[in-house]
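The next part holds the structures, each set out as structure tokens.
No lab work stands behind these numbers, since they all come straight from the coordinates. None of these values were measured; they are calculated from a predicted model. Cβ atoms are built from the backbone, for glycine too; each structure is taken alone.
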Structure P
Amino acid sequence: MILETLLEVVKYSVPALVVYFLMRQFYKQQYALEMTRQRTKTSGEQVALRLQAYERLTLLTERIALPDLIGRINNEQITATLLQNALLIAVQKEYQHNIAQQIYVSSQLWQMIILLKNETLEAITNDYAQLTSEDKGQFITNLYNTDTSRLRAFGVKVREAIRKEVEMYFS
């Protein structure tokens, strides 16, 4: 009688244990598969965000270039003083609008972006300080001359650095 009861317990327990361990293994594999899917999804989203950051920073370098700024802001009624203030504000706004992109790019590239912004602000301030009157035409000429000499070259270097970082990241 005890032996029969013991055999009866074993008869039901062994298959139950086998099913338990098989199901446990199955769920471990399913969990690992789901984690892999999540990592792949997250990785794809990170690539998209990083690429978008590079695009936005390229656009930033173009939008704070002096010829582009002057073209967007200058009008007939604006004075040299108002133009200077509007240019300074526009550069700051462009930078502030894109400041979060720094988390997606290298610190070296972000430092180049900051330097380009600061150089642009400094050029606007210095070119305005050179004026002897409220001659807006002279101010614009000074800005274009500044841009063609060093700022344009630096802007090109920053865009090249962006391209190289994109190539390095995506190759």
Structure Q
Amino acid sequence: MGMKTAEAIKAQIREAFANVWYPGDENLRGSDLGDEPYRLEAEFKGKTDWRTLDAGFIDQAPDGLGTALHFFSHAAFRFYLPAYLIADLDGDLERTDPAFALWHGLDDETKDQVVNPRFYGERTWFEIEQERFAVFTEPEAAAIVEYLRWRAEESTWDEEKRNIEAALRNYWVERAGERAG
């Protein structure tokens, strides 16, 4: 099976995420810690169609930090992710790295690390990320798999390739309903 083109992957993303509902202005941030979640909430309020978001906006949000993907609620992450994936496929992201948000915690190095015992007890990154990614449907997960495969193929950084391949093997391929191996 050959690798899909960026255009084919973008079409798959658009189709898979076509019916995802806007989570509502009151359900954008996934944390109350620090000011970044509140900045994110202020910038994304009323942005009810991910298809209309400018790549420059999402790359810097919130406030030039480019960290929105790390502070979204699960529902907002699911809703806005396709905009980030398509912007990355188009080569329009400089600060934000959607691939990292999809492999960190599922790779071999971080999956067994305890996140923050003060807030999460003994939960590992893998357990936290499984919970965050549980909102994706099988077609959405399949689109994410194709994006990650593309990103690994395009990457010039061996460590990133290894981390993406590990996340695919450890979680995403099975989550997308594919058979491993």
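Annotations
- Structures P, Q, by mean count of other Cβ atoms within 10 Å over residues 8-15: label with the highest value: Q
- Among P, Q, which structure scores highest (criterion: relative contact order in percent (Cα under 8 Å, 6 or more apart)): P
- Value 1.8, calculated as distance in nm of label points 7 Å out along Cα→Cβ at positions 48 and 72, assigned to which of P, Q: Q
- Of structures P, Q, the largest value of mean count of other Cβ atoms within 10 Å over residues 128-135 belongs to Q.
- If helix-only ellipticity at 222 nm (-39500 (n - 2.57) for each DSSP H run of 4 or more, over all residues; to 500) is computed and equals -14000, the structure in P, Q: Q
- In terms of mean count of other Cβ atoms within 10 Å over residues 16-23, the structure with the greatest value among P, Q is Q.
- Which of P, Q leads on volume of the Cα convex hull per residue in Å³, largest value: P
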